Structure formats: structure tokens, C-alpha cells
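Participant: Next up: the structures, one after another.
Rule-based calculations on the coordinates, nothing more; no lab input. Keep in mind it's a predicted model, so treat the numbers as computed, not measured. Cβ atoms are built from the backbone, for glycine too; each structure is taken alone.
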Structure 1
């Protein structure tokens, strides 16, 4: 009898060992075979075996079977509950994990440190701060708060819920800090965009004798990327080389290095790291493709994407979404449509993130109807889906439609996040909907889940500026509970220029030059304000400062797609083979507009210290005019027909804006221009922006 008992016990241990091996190596087929043998041998209701089955099915992405095993159990312990919660979390169903913690509270089983850790991760993934705080309170009462695995998870939860100060507070009072503790806090700062604090913590941990691992390096490199800290990032790279750290075989660190050099616009170094990596991850491929695209090297980006497709690497939704982002930024609608067709064929198919990126691409290419059709056909939508659509309406000046969609989203039980509020506030601002914008801003201030950020206040400043309430806008900036950034002051300065308020513009400009004295955009804005008012000495002084500092403004570039080919133009560009025909056509249109409408160049947008004729010539060869001229020369002159769509990397200038308005009236043609701020639809001598952009 004793021998039989020992035999059964050893058989039980053997099943447990086999199931744990299947779990570790994700061997579902073999796990199913072991499960069948378990039932055959009479261990179907053994709690230890069932716990191992739940863990195995959860890790092998069959949480449905894990749940079936759990529900059939006659007796459960804390391991049973926690294993099932882990399975749900691994599947991405954090809500189900939290739901089972609630169910567990009604049973006689008490949670342990691993149960708490799992559910803190669930709260972090969902960004549900209230639940995280409730579970934190349960931990304190149960005495688990100072268990390292629990403390680390609490820090991570607060970081992911946007409460970095509470995460830091927890970190500071931790009695024992492991490497994981340091890593979680460094990652939290990097996630919150506080890269400088990540780097300080990275230095401090080494001073206290901790040796960084791959997760530390990945987070610190991300911090360098967000800061544009190329010097510190290069030092970390050199440190890895000196320590003979195997980053060329570590796909995570290699991807972070490529991303660092890409974000710092050092595509040559990014390419060198990429070529050294033995096993290139899909993240590294995508980062380098995006790097080339950001630098305007579209041919290199497309060539790299072709090589990726030819490689053995599985193209997933991340790659498709990223490429959609490239096509959206460059408004390459034909390539975007091809990628849309390709996305339908890839194994991952069109999941919600891919669908969102396709909708975004159509919106940024100015094809609202296609975006609306795809949005309506989506089987499910998340907050990103709605936000993308609301943002698109806002950029097209369709504020009423954006508001309607915002209301409809809430009726569908989708709660807006901070980005959604930013989208609807921006849409109201672009459309001059003062009352509605103030109402949504008040709602945001009262929302317990979201808090206003500087960007939300900037929308209010833009709205007040549009209405000419400049002093009120300045008071809002000075009295808001957040530190003003460069962007919000630039918004006010732009409003000062539109309304010709030189004195306030001077005051705001001085603030900007103190905050961001090496940004040429600030000097250009100040120079324009003085030029508009005829303050030529002040204008000269600002321009001289730019020369002394050797600052260079980003070159204006426009492009247009004709017969599936994209044509790029810079200001004064003479490289296109049809340059002479384009310029002659533009001169002809100018004469017609002068005769029919009394059009005159807005020469105040040109340099004041050159002859009038030279001023007119310099304005004639602005990149957006050249792009429109080419489209018209190449068959787009017929009355009616498809709108001509042109895209520009910077804000469209005042003279070009007036010129295209006149052109739309003379030719009875619609022009759609997307600049850095918004879409402009020119029709019958009017623009959808209402001459405020």
C-alpha cells in the first residue's frame, strides 16, 4: 500500500514537472497531451496539478481553457486565483484580472504578494488610478506593502497612471531597493517625459553600487531619445562597447540605440548600429525606416521597407501602423492606399491599431470621406479611434462635426482621455467656437480622471487670441497652475501678430527669447511682427541676432502628387524640368488676378531691403506656389474637376494664402493645402480657416 502511494506521488510530481516545462517553453500541444494523461490517471481534481494546468494554458494564450479548469476545481488556493489572473493579464485582458480579484475577495482565499503585484500591473495597463489606490490600501492592511515585488509594482502602477510624484514618493520610502526597483523608477521617469531625472537616477544607482542590466540601459537610452541628449546617449553606447556588453545580440538594447540616433537625427550612426546587429528585430527595422523618413529621405525609407518585406521577419501591426504614419506625414495617398491593401493580406490583419493608423492617413491626406467610411466600418473602436477622427475634423476646420463625434463617443461608453480633450478643444479653437471651447475646458477641469496640461491651456490661449482678447489670454498663461512652455507663448505671439499688437508682442517675444534663445522660429515671429508694423530698425535688430547666433530656420518645402508621382519643391527651386513653364504660368495667373480682382503682392511678407520687383519674384517662387503651378501645368486647369491637393512642412505664408484664394476664384477651382497647422480649403476666393491660422 505504501509502495502504491509512493508511486502515485511520484507520478503526480512527474506531471507537475512536465506541465511546468510546457509552460516555460510555451508547448501547448504537449501540454494538451499531459492534460489528457492527467485526467486518465485520476488527477483531474488535484489542486496542485490544476494550478499548473491554469498556468500552462495562461502562458500559452489559451486563457479560455485555463478558466474552464479553474471553474471545475473543487478547491482553490491563492496560487489558483493568481495563475488565472496572470493568464488574463498576459492575454491583455487586464479588466478580467481585476474582476477576478473582486471575486476572490468574496471567497475564503486571501491574496498574497504575487496576487497584488499582478493586479497593480493590471491597473497600470488600464491607467485606472482609483483601483490602484484601493489595492494599495488593501496591501497596507494585509502587511504586503514592503514586499519587494509589491513595492516595485506600486511604483510601476503610479508611473503608468501618470502619478510620477507618488511613484517617486514610494521609491524614496522603500526600505530595500533592488535593481528592479531602480529600473522601474528610471523607466517611470522616461515614460513621463522626465528624461533628465531618469539620467540622474541612472548615475545615482551606480554610485550606490548597483550594476545596470539590459532594462536599465533600455530605459536610459529612451530617456536620452526623449531629451535629444545625443552626448549622454553616445556615452552610454561607448560604455556598452567598453564593457563588451553584447548589445549586438540584444535586440531590445539595439533597438533603443537605433531609436536614439534616429530621434537625434543621426541616421548614419543609426544605420551603423543597425548593420552591426546580428538578429535585427522588427522594432530596429521600423525605427530606422522612420528615421530616414523624418530626415526627408523617403527613397531610402521605402528601400529599407522593401528589404524588410523580403526578409524572414514577420511584418506585424506595429510595422504597418508605422509605415502608415510615414505616408500620413508626407500625405502620400497612393502609397497609403497600397499599404491599406497590403494590411488586409498580412497574417496580423487589420487590428484596431492598424485601422486607427489608416483612418489617420486618409485624414492627413485630406480624404475625409474615405476616413469616415473606414471609421464607420470598424468592428470595434477604442478611445484612439475616436480621437483620431475628432483631430481630423479639427484640422479640416469642421468644429461642429468634431463636437458631435465627441458626444457620440461618450454615448458609446468610451471615456475621453487627455488627448481626446486636446483634440476637441483644438477643433473648437480652429473653428472659432468660443462658448463650446470654454464648456469643454470646464469639463476637463472637473474631470477626476484627467487634468489639464499646458497644451490644453494653449488651446484656450489660441481661442482668446483668435477673438482678439489678448490681455485675457496673457493673464490665463500667467495664472494657470502649470509652468508655461515655449509653445503656449508662441501661440500668444502669433495672435499678437494677427492683431498687430506690437507692444504685447515685444513683451511676449522677450520672454520667448529668454526661454528658447536658440530657436530660429522665435526670431522669425518677432521679425514678422516688426515688419508688419513697419518697425524696420527693430526688424533688422532681430535679424542681426539670428546672423550672430548662426541660426538656421527649417527650409520651406511643399509637395504635390501627380499621376502617382510625388514632386517636391523648396523656395526658389529651379531643379524641376518644368520650372520655366511653371513660373510663366504663375506670372500669367498674377496678371489675370490683377486685372480681374486687383490682386497685389503682399510684399510685406518679403524682405524690405530689396527692390519691389525682386520682392515680387521672391514671393512668386515660394514652394507652395511652385507645387500648385506644376499641378495646373500638368492638366489640372480644367474648371471644376478634382481639387488640387498640396502639402507644406511649415505654416503657409500670408502672400501665398492670398494668392491661392484669388486663384480659386479666377479658375473656379478648389485647392486644398495642408500646412503645419491645419488644412486650408480654398474655394471661390475664400478659405476655410477664415484667414486665421
Structure 2
């Protein structure tokens, strides 16, 4: 009897990739590896697999409370090996943290010489499980049986009623006349709205009739987990093409489209994950520039995830199912063949070849082959010795890179950037952080001084950018440089820091380190420690000197009162006195140095209308940052009339500001969302918690501290009665 094939699938806050990978990987047993914070999501994926794939078993296993702890990952994998009697054969590292990915991918391989795990990453543009080793075939996603209910369920969302509402059924049956006869008390405006919804739904069902890979649902309301009889979100129509989702909203005019866009995208992603896109359909003629107005209103809403069409556009452009697929999911494979059968694992002949991806030479020794070099006998992280050689990646957050340079104090450093990375100013900022680490308290030199001291020459970029989603290409580039510096200075230790860059870049760096015998390190921001995956951790010495002007692009040092840096248009978007009061109290409570940075768009009437989507003020405490966001509850519309803001729109602004700071500061940033007492703030706080997969906090205070940047802390306060939380000394956290 053949031994069972075991696959490990990492689970993060978006459970859809874990579900799809679990259905696709050629394995009899699936182990869903998660942290305490994502266990509920992993359990929902396991329950879905039990229904969809009875030919394979699914089990949830935790790594403990800290997803950044490599020890917990190692303990969990040892248990998997022991419980199943064989080592796992496959790893999908799409979910989870970078540390979980690296620790899982490298577990046991350096010490035992056993074949490494076959590592895969779900490529969202091609619907393939992309292999790390270019010699392995890519695997087409298996999504048979995955419907809208399954996708919502794994995200913890459930319909209040799983059928079209009675008014929509009446309008589908006989139009406005049947609707008025069945519901005579409806206002004419409501009648028009329901008839428009029914017309859109009828058209979508007509053009997709007979397509087994496409599902169309009418209006659905999502049950509120805190108030089960009520809804927390709703959709006018839902279209699923294989595992991707189009959420359709029908509006009576273009103004409604602009105002609702942000919240609609937020709820769509919460219920369906990143596979969801949004289409607004409005009555009346097409409106030139409406798509651009959505981006002006909410900068994060690009045309790739939100479209706005007139009802006439819908009828003329979507003439059949293929037109629908091409319009919204052009990179997706064509019609599926029904439920995926698993009588045999995918083979190289049946799966797309590695040539489906940008060409890359297959290394003579694949990155996932057994390690040819032993683990470094002297740790480049924990041992006292000569300054190491550092290899690390440039990610969207420059802060992590600067912290890595500070922590390791390298003799030389190579920075590998992706083709999407922005290098401007990074080399000088890294050289300055290195100088400050070696000369604490000394004045920082300018660029000429950095050249003269030699610090700038110690920081180098790789000659060519790499594909940030190709771990093998990153491994090739890093190993070639390590081999070169080793030839020049064979006694100097080498450390590869995987804290920054994409997950694929971190894994590629780790694979290069394993092959060359270098130490693999990561920074644990929560307690400012540097951890070597082979030798343990040590506290970082001091705190990094950060070039915040580089990290916080779009911000400038605040000189004088905040009100002087805000134009009237900006003052209409945020609660300026509330932000100013919070900033003042937090700055005075700090025992260490504090930097105060204001959003530049607040001063410019042309850009201030989007200021609510960003932190109005960012306070910096050495190597950490706190963003203060306070969206106004009333603001002027395009016509100038001041209207109240819905709680969903307020919550979406907080969510957007949280993502904005996270992109710049990663785990070293935290957003504090501010609101005055009264109004809908309690319900808005619940919506923020729902969007971020968080539980509501009884006292409205949220979780304070660093390490979980996706979850803002909500503070309800009046400037005249400051809360105790504002007296926190953030500089010691």
C-alpha cells in the first residue's frame, strides 16, 4: 500500500487561497496550518473540504499565538510528521506570514538531506498553483463544487435568506405592474429601484443560462454575527465565474455610485476575499468620467476592482457569458468542465508547464534540492564576531529594510528589488541608518558625507530587478551574489534577512541561504528581537534611525497647529480638533523623541477631498508609527450640500486609512480611529471590526500595541474629556 501524501496549506486572513489549494494539491491528507488568530478561518476551510472533497482528509493544526515565531512552526511540522508517519510532500505558502512560509519550507531539509517540500503559491492572475522550482509543473486550480455559498461560508458570512426577495420575484414575474399588485404599499421610488434590480438580474441570468461554471444569485443579505436577526451587508446581484465573484450594485444615479463605492468594495472583499470585483449599474445615460470620479473619491479603488456602467452599457456590452468573463476576469481560464475529479494527481503532461510563466533558466541545482552546505557553524546574528554580509529585499515598506540594516550592521549589504519596487532614496537612507547604528548620537552626514565615510558604498542594489513573485529567480540572484562575496572574503559570516519584500522574495532569499549555508534571520517587531531560524534570537541593539520622509511619502513635518496646515476642503473631510487633541496628548505622554507628520493633501483643495482615506497625522516614535484618522460624520457632496455620512462609509474610510499606513510601515505601524461620542459610532465600530475579522471590544478601546497592523484601535473621545488611552507612552511600547 502506498504511503499517504500529505500537503501543508498555510491559512491567513483570506481563506479562499487555502480552500483552492487544498482542492488542487495532489495529496490524500491536508493539514491547514494556522495561528490562534486564524484558527476559526482554518476550521471553516476544513469543514468546506469535508463536503467538497470526501476523498481526502483535512485537519487543522496551530502554531501558537504568534504567527511570527518560527519555533512554533517547527513544532507543528514535527507533529505532522509524527502523526502521519511521513514527511509532508507539498506546501502551499500563499496564506500565513512570511515567517510561517519560510520556516515551513525549510523545515528538516538542511539537517536531514531529505527532499525538500514542493512549494507552491497561488498566482491570482493565471489561476495556477505556481511552483518555486521551475522544473516542476504548474497546477491548474481545481474549484469544482465551489459556489457562492461556499466562498461566503469560509469567510464566516451567511445569507439571512437563500432565495430572491419576494419583491424581486414579483418584478421578475411581471414587472412594475405585478410588483405594485403584490405590494401596493411600496413608494414609487422603491418600485423603480426593485424593477431596475430585477431587470439587471434577468439580463445576467439570460446571458449565462446553460453555463455550469457560472452562477447568478439575486439580492442577498449577509447575517450580522453580532445581531443574527439583522444584516450587516447586502448585495443586489452576485455572479460567480468558477471561483471569482462579481458583486453587482444597482443605483438610481451616478452620485450614489461615487458615495457607495468604498463601502461596497470593503464588504465584497470581506465576504468573498480578493477574488471579488464590483460592478455598479446606474439608470440614465452613461456619465463621462464617472470611473475617474470614483478613484478621486477613494484613491484605492482602481478600475481593476471597480467598474461603473449605465444600464444601457450593461445590455449592449454584455451580450453573452464570454463577454461577461472577458470584461471582468480576462486572465481567467475559460469554461470549466464541471466538478473536478481526483482519481489521480495532476501530472506534468496534464498541467501547464513552467513555460506558462515568464522564462527563467532552470538552475543546475534546483533551489528546493537538498542543502549542499551545512548550517553556518557561527551564527551571524547571535554570535559576537566580524560584521556580516547582509542580503535582504526591498518591499513596499522601506521601514523593514532600514530596521534590518540597523539590526545587522553589515560590512556590506545587497538589496534585491522587484520590478515593481521603487529604489529612489533607499540606498542613502539605508547608509544613513547604518552610520547611525555605528555612531549612536553623532550628527547624521549628508550624501557626500556618506560617500566619504564609505557607508554608501557598503549598500548595494542587485544589478537587475527580479520578478517579485518568482522565488526561484530571487534565490538565483541572491546565491550568485553570496558566492561572489564568499570568494572575496570566505571567513566573513553571511546573513539573509527575510523580513521585507513579497512572500515569494522572502522564500527565495531563504532558499539561497540554505544552499549556501548562510543564516536566515527575521525581525520580530513586537519585542524588537532578531531571530535566526537555526540558532535562536537576540534583542536588537538600540533602535533604528529611520528616514521618515522616505517611509511616509505624502507626508510632511507638522510645524505649528494642525488647523494651519488644513484647507477648508480638508477640514470638511476630517475632525481636525479631535485629531489635534489626540496628537497633542500622545506626544506629551511620550518619554522619547516624537515626530509629527501631516498629510500633505489636507492643505491642497485639489486633493483634500480624499483625505479621509488616510491618516491625517502620523506620530513617529523612533522606529514605530501611529496614524490618527478621524473621518467626518458630515461632509459636502459634489453639489456642495452637506450630508450625513453612513456608518458603512465611515468604517470604509478607517479601513482604507489602515491599509494606507500598513503599506508604508507594515507591522511597525498602528492606526487609531477617532470619533466623538454619539451618532452611529458604536455601529461603525462593529463594521470596522467585521471588515478586519476582529471581535468587538466591550469598552470601545480596541487592542493597543504593535504587531497587528490590519486591525485599528477605535477610540471614542471628546477633546474636552481626553481618554486615558491618550496618556500611553508609545515610545516604550
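Participant: Assuming 168 is volume of the Cα convex hull per residue in Å³ as calculated from a single structure, say which of 1, 2 it is.
Facilitator: Working: 1: 199; 2: 168.
Label of the originating structure: 2.
Participant: Figure out for me which of the structures 1, 2 the number 5 belongs to, where relative contact order in percent (Cα under 8 Å, 6 or more apart) was derived from the coordinates.
Facilitator: 1
Participant: Quick one: helix-only ellipticity at 222 nm (-39500 (n - 2.57) for each DSSP H run of 4 or more, over all residues; to 500) came out at -10500 when computed from one of 1, 2, so which one is it?
Facilitator: Derived from 2, not from the others.
Participant: Name the one structure among 1, 2 that P(r) over Cα pairs in 10 Å bins from 0, in percent, for residues 296-471 alone of 10, 34, 30, 19, 7, 1, 0 was derived from.
Facilitator: The correct label is 1.
Participant: Another question, if that's okay. 18.0 is what came out when mean count of other Cβ atoms within 10 Å over residues 280-287 was calculated for one structure; which of 1, 2 is it?
Facilitator: Only structure 2 yields this read-out.
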